[in-house]
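Every number in this text was worked out from the coordinates using simple rules, so none of it is lab data. If you're wondering where the values come from, they're calculated on a predicted model, not measured in any experiment. Cβ atoms are built from the backbone, for glycine too; each structure is taken alone.
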Structure P
Amino acid sequence: MMRSRATTGPTRPYLTAMIALCGALSLFMLVSLIAAPGRLNSDFMAFWAYPRFIAAHDPAALYDSAQLQAFEQQLYAGFHSFYPYLYPPTLLLALSWLRALPFGAAKLAWGALGIGALALACRAAFPGRAGGVLAALLASPAALLCLATGETGLFTTALLLAGFAALPRAPLLAGLWFGLLTLKPQLGVMLPFFLLARREVKAILAACLTALVLNGASAVIYPARLWRLWWRTLPAYQDSYFHAAKALNLNILITPSANIVALGGSIGLAWAVQMLCALAMAGVVIWAARCAPYRLAVAVTLVAGFLAQPHAYAYDSIAVVAALALALEARPGTGWVAAGMATYLAPLLLLSPWHRAFIDAPLLAACLTGIITLAFAARNGADSNHEPDPLLPPLA
């Protein structure tokens, strides 16, 4: 369990007011969505459709865009869009239970389970102030987007926080949580660098074993060739998504490459910058894992993951809000607090007429720079050689 420290100082009233206003806005918009159940284009529609599709078709057809699109349009009257299956076959294991519930009940259960998982993770990662941090996470515009669309951001953030909270004392349990994150693997892209830099052998082995069990189970329950299809179709979908920039709102993607394409840059430039960012983020995470206080190293890793990968959405960035909460414990200056508040509020643009102005990667880079600065300032107290971290409670 990671010990947390309360956030105090002159900025606290402003943070409290911001969270309260965002919470009120989120509640209003969610109630409005519930009152208008006829609205379509919720990502959860896809999660609910996938297990139904494989029950009625050859599971391998899940990666056939024409068949899947026809099924979705048949399943939802008046639906004329398309949600491709871009996930590894293992995610089908986690979605299979949705087939037993009607759509409305399934979406309510999905949201309740996500909130419950996040609450338990906050209790482990932020002891003593779990309620306040949970309120900040759920009130965030990122969480509003996640709850409104029925996406996975609550679950993935819960797995990340639970894993980092367990790592110092229960590395095998941490490895279990990190292994489950392979259901949506891009969100754990920086975890291997963090764990290797800290020589967390037990956690690495547990994560690998968990992933192998999931992969094996999916290969037994579903055709093993799904893995080949996934590896083949994922790059094609990513490429087509960037080439369709004029027809799609790429701004909801918060990664450097997507932001460059959204601003009119070439795809070649976007991929070159993304590769450089990935290499830089790997180096930053390795340094933080070796030299920074543990909670700041976790904050660095959470933010760096979104700058290192090409495909992450605003609704996934609840983990960034958790990183901001960790960094606030180090009493940052007002400049960084202002950058953090801007990052927290930025996804609201996606709900406004100015949605194409949402370009998030520069804000993430500014927040990461501030967290690295805090880590440098606290370097003398860092857990560089697996000595007791001053931000952790003493071992019992």
Structure Q
Amino acid sequence: MTIDQMLLTTFYLCHRKAYLLKNEIHQTGNLSFEADYGQIHLVAFADEMIDDGKNKTLILNRTSKSVRERHTIESAFLSFVMELRGEKSEVVVNFLNGQKKIKSHDELILMMINSIKESFEKPSPPDPVFSYACKGCPFYPECIEISSKTEDISLINGIGEKRKKTLLKAGFTDLKSISNANPQMIASYTGIELKEANAIVKQATAISKFQLILIEKPDLPKSDHEYFFDVEKSDEELYLFGVFHEGTYHSFILDTDDWKSSWKAFLEFISKYPSAPIYHYDRFDKDVIQKFANISKTKSEDLLKRFVDLYSTVRKSLAIPVRFYSLKDVAGILGFKWKNPNFKGYDAMLALGEWKRTKDQSIMKEVLEYNEDDCKALKVLKERLVEMINTN
């Protein structure tokens, strides 16, 4: 059996995906290092190496703003392989905001290797367990299909692997048993608040019946005018502000090296109706506005009061038959279709970075189209919420 660095981090995120990819080897660096641990062959990778003749410094280059737990896992694995080889080394992760030296975690790596061995020796892959790591996974549609056939409680947002085990032990074995449950019992068994337990029961019902279920009446501002706002960002601190307003899409490009004119144009545009709500999805978009308000010394209190987070509104108000409450999932259930359904936020991030380097307008066109669809999806979602307000 061969375990490489990528397979290890994949197993950390999803046992099932790792099992399905167990016969594939993934090149994840310019330099490779191999060692044997019993009957298991280990392969680790690094991007760079500094060798002063006494010690080796192995470097992993990563594009995230900070060191994530998966980076610690793969760094520890690389350190473990070097120890098996009898070579003194230290591992450093370069990330966008700095550099971090990673300590070895031999016990953790040994535990993971043994867990992988035990899992891979079984005749069939583990059952699906869902997390946000599933987004974009090629096996995700298959996992949803498998879980739907068995009415697996993993389909319910808010039920991960640990909570699932607790509920199964308590006798809640499928969607029907959860949808018929007393929320107080769910809260008691899992230790969660009654409000969250109630949402889990409502969502199990929504999935079983494939319908939207009202939890509480949405609270939305009343206005003759409204803006629908969405931000895309690259790792190079390049931002795209998209706004859909009165049937027309508008965009603003803000580079942290050259942002003043676009920021001013954006403020002027949304100030045409200074009391109109600005609908967005989740906190990121509002945080970006706060960032530019800070660096431009713009008074932001009145502006930020206009922002209405539809993600927060949906989570409080509705149980929806989706596993994840991303805008794409939620608006998709309501019938909205993106022009390019395979293009995602991560693709937009990479594309913006590529556009900054090349100024290829065909790249920007694709990002703008995606961002425009996000803004339009917000409008569809808001209109459905208003419809539910008016009919309940």
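Brief remarks on what is shown
- Across the set P, Q, distance in nm of label points 7 Å out along Cα→Cβ at positions 123 and 299 reaches its highest value in structure Q.
- Parent structure of the calculated result -20500, given that helix-only ellipticity at 222 nm (-39500 (n - 2.57) for each DSSP H run of 4 or more, over all residues; to 500) is the read-out and P, Q the choices: P
- Entry that produces -0.97, -1.35 once log10 I(q)/I(0) by the Debye sum over Cα atoms at q = 0.12, 0.14 Å⁻¹ is calculated, selected from P, Q: P
- Among P, Q, structure where relative contact order in percent (Cα under 8 Å, 6 or more apart) as derived comes to 12: Q
- Test item: distance in nm of label points 7 Å out along Cα→Cβ at positions 59 and 315 calculated as 3.9, pick one of P, Q: Q
- Entry that produces 3.3 once mean projected area of the Cα convex hull in nm², for residues 131-178 alone is calculated, selected from P, Q: Q
- Origin of the value 0.7, where distance in nm of label points 7 Å out along Cα→Cβ at positions 307 and 323 was derived from one of P, Q: P
- Structure responsible for 14.2, with Kirkwood radius over Cα pairs in Å, for residues 115-218 alone calculated and labels P, Q on offer: P
- Structure with the greatest value (metric Cα Rg over 2.2 N^0.38 Å, for residues 163-330 alone, set P, Q): Q
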